[in-house]
Structure P
Amino acid sequence: MRRIALVTGGTRGIGAAIALALKKAGYKVAANYAVRDDVAKEFEQATGIPSYKWDISDDEACKQGTQMVAEELDGPIEILVNNAGITRDGAMHKLPTEKWATVIDTNLNSCFFMSRAVIDSMREKKFGRIINISSVNAQLGQLGQTNYSAAKAGILGFTKALARETARRGITVNAIAPGYIETDMTKRMPEDILMKIIEGVPVGRMGKPEEVARAVVFLAADEAAYITGETLSINGGQYME
């Protein structure tokens, strides 16, 4: 029986590439999204991957959404990819509280809500893969992104703590910290700023969503059972530990 994988923010950008890569690897995949019904519909038609709409910053919505996926895909969710994220940039001395809270809720609290929604079934089955998508800016920090950098750094601590809690239950929890990847988010950046960032990347280019997706497929595999609590950086050498 094929394992079931759920990708949040899975109909666009990195999430769409992850969902498609998991499907190609043989998983039964569902993609969550929050906005853009038109994009989700196009994604479904192009990939055959079902999409489900709910707000991942809402605890109850996460419980109901994951239950719906499990029922319709006929089995428990065994691979969870917490990918969805947003930016609301601004210098901290000008940053409204709402922009801070929205980013923390969507990027960090959602990892807790989504993971808690599936952890019992993973513990019961003694198998699970939770893969959290962080960011190079969690490791480096970034001007105008105290909210985003804090949320993405929080994901790294969350990953390590949950990995320790679940290791004896056959559940691995890992993070991936992408650098600057070719997505709608980076396309919205001013070109002069983006070019300066690329100049600081040793490989001299932005990454591709598929390069992140391949790492997710690796960590999701049964054979990756001895890797947990780790952060895999995919940033072209922009940040090296």
Structure Q
Amino acid sequence: MKERRRFLVAAGAFAAAGLSRTAGAAGPAACRPFDAARQAATTPDEALEMLKQGNARFVKGTMIHCDLRAQVKATATAQAPFAAVVGCIDSRVPPELVFDQRIGDIFAARVAGNFVNTDIIGSLEFATRLAGAKLIVVLGHSECGAIKGAIDNAQLGNLTAMLANIRPAVLKVKGIEGSADSRNKKLVQAVADQNARDAAAMLLTRSEVLRELVGAGKLKIVSAMHDVGTGRVAWMA
């Protein structure tokens, strides 16, 4: 009877440990916010791999759970994020959650349609050259309302001027079968892909600061696409 009791206790402990891992429970090391030393030791390729692994956890439901209040205290006087993400304001695509990152891990610049302009480029120059981030991801997503609005040439207040930033991508996409409006899902996705690639390329053509960092091997710039139906991120460049 005693042996059986010991077995059940051990089995219960093992099961609890397994559940903890599945739920993404993490120890102090995994929850330690990035500091200057960790950031400096991280390469652009390692930064990209961390985001890939984070999205894999997000898709599988094995996210790392940390004490966010403790992280607030740990980052109160300094920050050293390893990456920056340019994303859409869409409520279904929060970069920190999509990549399973926490307070102090990534910079996030968000605007409808994830395009880049002078303000966002300047913010990224700060994030990289001054604050040390090693990676920039331009993150588009499926079923994007801003992309649909640009395709349909929507006219509404300041939205009209904002969507003009996406129109070049619309004009580049050719040869998609079906209607030439936002009802055509293949067209919407093709424009979203083009827009994300264009934004990533523009960061190099419009910023000498970013161009020099990339040339020196201190920064990597990529584009990616988030599927709002699955949560999965596909890497395009």
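A short reminder: the numbers here are calculations on the coordinates, not readings from a lab. Just so it is clear, the structure is predicted and the values come from calculations on it, not from any experiment. Cβ atoms are built from the backbone, for glycine too; each structure is taken alone.
Please state which of the structures P, Q yields 1.00 when FRET efficiency 1/(1 + (r/R0)^6) of positions 109 and 125 (r between Cβ atoms, R0 = 30 Å, to 0.05) is computed from it. Checking each candidate, the match is Q.
Structures compared: P, Q; top value of mean count of other Cβ atoms within 10 Å over residues 93-100, i.e. the largest, recorded for Q. Among the shown structures P, Q, from which was the value -0.21, -0.87, -1.01, -1.47 of log10 I(q)/I(0) by the Debye sum over Cα atoms at q = 0.07, 0.14, 0.15, 0.18 Å⁻¹ calculated? Only structure P yields this read-out.
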